[in-house]
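Below you'll find a set of structures to go through.
None of the figures in this text is laboratory data; all of them are computed from the coordinates on show. These figures come from a predicted structure and were not determined experimentally. Cβ atoms are built from the backbone, for glycine too; each structure is taken alone.
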Structure 1
Amino acid sequence: MERGVLISFEGLDGAGKTTQMNLLEAWLQSQGVSYLRTREPGGSPLGVEIRRLLLNRPDLHISPLAEALLFQADRAQHFAEVILPALDEGKVIVSDRCFDSSIAYQGAARGVGEQLVEDLSLLATQGHQPDLTIMLDLPPEKVQQRTNLAVDQGGTRTEQSHFDRETETFHRTLREAFLTLARRHPQRIKVLDASRTPEVIQREIQGHVERLLAMHS
């Protein structure tokens, strides 16, 4: 590919993003595809520090707007330093979350405003959007059971963030925001039932990725 593609993974915490990204990474390697795996927040050195503030400092009270702006600062640096150069190199970029998360988490669930957060996100990405978004859909009542598991199985969750400790109402609002985005952008955002086996989900993901790569080959 002359220009790379950006694939983002979205969904409620505990939906299985890490597992599916691990499987996709192995598949891309087997296909000889040049790729880059990254995440938001924390995909750049600056982002690592922002991630600590956002997710691992329960002693800090961060207002919803301040939280939204910190995520955008991470995103602006991430795109400038990591994403855009990798796209120019023709790589497939697989990102654990991108700007749809900000629209859902801060825009909808935190009440900052979905349009405002979308506008800020497009400013931070210099107008770029993911080419494909995999949205792993999980009922909110299953979030607690999954995020309570502090285990490490090849990269699965090992700790809770302050988002994991939010109420079920918060997660219901979040899920509906993600599904609304998917209805608004059906060509880009693919909703997959995250309650199925990892192997079944991965086959569906690979199908979407194969079609994306064929379009850009």
Structure 2
Amino acid sequence: MKILFTKSLDRKKVSEKLGADFLVDFVEVIHTEFIKTKTFGLKNNSLIFTSINGVKAFFENGFSANENFAEPKNYNKIYAVGSQTKKELRKHNFGTFKLCKNANELSNFITENSVNEKFLHFCGNIAIDILDEKLPLQNISYRKIPVYRTELLYPKIDEKYQAIVFFSPSGVRSFAKFNNLENMKIFSIGKTTTSELEKLTDNKIITSSKNTLADILNLISKASSTF
């Protein structure tokens, strides 16, 4: 079985996990680069990170959060989407006040528990719309801070594959411009990516409930008998 991952990954690790029955290929569908952003004080703001790149660009630009509970007036609560985003924060010795699987879950948590906070979302220029749509409607202070830029590469794929794996809504849009999803098993990293896919196809989409590569690979292995 031939499967295409819309992201460059470690071929050896993926092949070892899936086994000899799979031929794996990788294609980059998006390109990201950090945006130089002038730093400013974060006092009394809660911080939102929805991607690894958002975390990396935040620290690359020289921002610094304050997680010292002894300074409540200056303390920054950190909200994150996805376990990989949390891991990236850990690399910089920061924890998370709240970890959610996707942006919809985060927006629901905020509207139910954190309506009086002021939020800064460090994100890409193509940011998740859910937060932008929901939070202001609840009169919650919310501001996007673009710290990286995402470019859609729009690859044209001539090779035929039995399955394809997507990792972001922007990746879906990039791939779909010149390629169709007919006659392929479709795997998605999470609900937000799946929502984008559902705009384009009626095919069944197998979605990771854990939003991790490891879970995606397990789902592919389990589904292999139906290819």
Structure 3
Amino acid sequence: MAADSGCKVDAVIDKYGLASADPVYESLDDGLLARWTGADDRTEMGYRSLTAWFNKRLLKQVYTEHGRESLDTRINSDYETLRGDDDLQRDELIERLQATGIPGASLHDDMVSWGTMRTHLNDCLDGQKEARKATTNWEQESVATAKTVVERKAETALSSLAKKGDIDGGDTAEIEAQIQLGCPDCPTRVPFDVALERGYVCKQHRSADLSAHNT
């Protein structure tokens, strides 16, 4: 497995000593590949769920080293706060962590995105995952192509802005485009791949629509 010294996942593994943090496999990278591909009769994990798993292993490792409670309930709760949209709650948690000697701000910044995890699995680890069989997948491919086009255009624009001095570090920033689907009856919004995986956009109004058709 080839490691890319510029990969954020590799950098985080080295910084926090996570190489052997997987409770099942000899190395964290072996565990990531096995969970992603569904090896050893495991249920396949997507990029997002695997990213959350990795970030929680990071959180658990740091908490354990600093003597902070690291039960799953605590890890899950703090992870949701750190990665959530409530800036106030996140800042308060980071301050509490700082007070106990845990570098909360750095910990938050070192958590990886699903796009970074995707690159690590495919490029750094040379992972290969057999595509799911389907009668057609042109729809998914079209969305993936659209996201790629957006990311490339954004990369070009950011590079230009960085050269102009409008965005410091814009030329090296991670770019992650996302297709969001919104429910027409409520504020619910979910990523395209999440809606595709579970088969609906909004559970509440999906159920209402089904009931309406059955009456």
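Taking 1, 6, 10, 14, 16, 17, 15, 11, 6, 2, 1, 0, 0 as the value of P(r) over Cα pairs in 5 Å bins from 0, in percent derived from one of the structures shown (1, 2, 3), identify that structure. Derived from the structure labelled 3.
Which structure, out of 1, 2, 3, was FRET efficiency 1/(1 + (r/R0)^6) of positions 53 and 189 (r between Cβ atoms, R0 = 25 Å, to 0.05) calculated from, if the result is 0.60? Here the read-out was taken from 3.
One of 1, 2, 3 was used to calculate relative contact order in percent (Cα under 8 Å, 6 or more apart), giving 16; which? It traces back to 3. For which of the structures 1, 2, 3 does the calculation of helix-only ellipticity at 222 nm (-39500 (n - 2.57) for each DSSP H run of 4 or more, over all residues; to 500) return -14000? Among 1, 2, 3, the structure yielding -14000 for helix-only ellipticity at 222 nm (-39500 (n - 2.57) for each DSSP H run of 4 or more, over all residues; to 500) is 1.
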